[in-house]
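Quick heads-up: structures coming right below.
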Structure 1
Amino acid sequence: MKRIIAAISALFLCVTTLYASECNRHGQSMAEDGWSSQFHRVCLVDGVGSNRFLSPDGRKVLIADIHGFHLKVDGMPISWPEGRKLLTTDSEVLWSPKSSAFFINDGAGLDGWTLKVYSLFEGRLINHEEINIEVIRRFRTELGCSAKAWNPNVRGIGWSEDGSQIFGFAQSTVNERCGLAGDLRGIVASLTGEPIREFYSEKETQRSFRNLLPYNMR
């Protein structure tokens, strides 16, 4: 746990530090920190007013700008009112391998991260908000958090090969935390059936997600 605690500040410093030279129309790659090479962070700076995150099949594009997120399929916009309400700056985006879903780690800075998961079905965008809700419930219950404690930061880190499951983690916040500083739990979430398939301890998380976690959390 001590190693995880020590890594928190460095991890979120990486999250919040942007360099204009690394920003382009595809956002900012997170591969240098050990994340998937397909994982990108929204990066809007002078000269880069929007980011375009193309799906693996090349048919869909998730667009981030100062007005929020927008989605197009085969060039046609998909109705997504919530997208305009999401924070874009510093948010993180990863498409599923089958291009049928994507998640957004919605947040910036040290605290307040939320996992937003969406799937496409017959031209409609489905919000799987139950995943983030259940992760928070499990975390608070297992750690015996007080009612006044803040919800943990919840972030996705990868997808299963068939795109049916999301891998992620929940971690106690820095301020008004739920549990001890650095408390970490890994999750395997599903787009169908029970939202949470696995809820890992810290050691299990490091073992199971070693190749998905950033270098300073392994």
Structure 2
Amino acid sequence: MFHIHVDATAIEPAFEQFLVQELGFWRSDFSHEFAGDDGYEPAHHLTQKPETSAQFRKLFRRVVDFAESHTGSMQGYIEGEFIALDLDVPERPYDPSVKAPLRFSLAPLPSGMFRETEIHISLDKDRSDPRLQHALRDIGFFAGFIPKPYGVAQVLTVQGSRATIGAILPPIIEFLHKAGGSSSCSVKEERVAKFWVSEGPVRLPPVVDSINWL
């Protein structure tokens, strides 16, 4: 499975019309109303999910071609991702005796660079144990919120290189299983296959700078 996201602070109506009517994108905007939102989520978040690599390449090219041939059609970035992992975490009561295996610090991406991959932990904001949510934030994840059929999901994210995220992912999955406390929880690793960034100032989310193994 592949995802293509158009993440924009500003988007022209003609570009959005092309994405939705011609290419089958849909809005999957984040909510910005909840305390703790770090502000990395774009104002406009449009998504398509091609199933094959051929569909992905063709669709991504059409999106970028429009953006490049219509200067100013968006301010932000376009990311094409391969879903390398999609794992559901079973529900169980929270165990506060299970300690976090690590903490990491974040830093801005160097100019001209883009992340290689990321981890998303998505869980039900209102039905998951607040102690688990606090523990994940304390590890270093930054949070966003997005409407779901069950209510509102808290999406906890960390980004970085393939090597760094590959080191973080297994102990984080083990921690989620042992600690419990989550509801409607899934863990995804989404690897960047292609990206495009518009001209002008574009704020990209930070990446892992250092890891403290506990």
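Laboratory data are not the source of any read-out in this text; all were calculated from the coordinates shown. Note that the coordinates shown come from a computational prediction; the quantities given were computed from them, not determined experimentally. Cβ atoms are built from the backbone, for glycine too; each structure is taken alone.
Assuming 20.8 is mean count of other Cβ atoms within 10 Å over residues 96-103 as calculated from a single structure, say which of 1, 2 it is. The value was obtained from structure 1. Each of structures 1, 2 was scored by relative contact order in percent (Cα under 8 Å, 6 or more apart); the highest score is held by 2. Looking at structures 1, 2, which one was mean count of other Cβ atoms within 10 Å over residues 88-95 calculated from, given that it came out as 12.9? Computed on structure 2. Kindly point out which one of 1, 2 the value -5500 was derived from, the read-out being helix-only ellipticity at 222 nm (-39500 (n - 2.57) for each DSSP H run of 4 or more, over all residues; to 500). Structure 1 accounts for this read-out.
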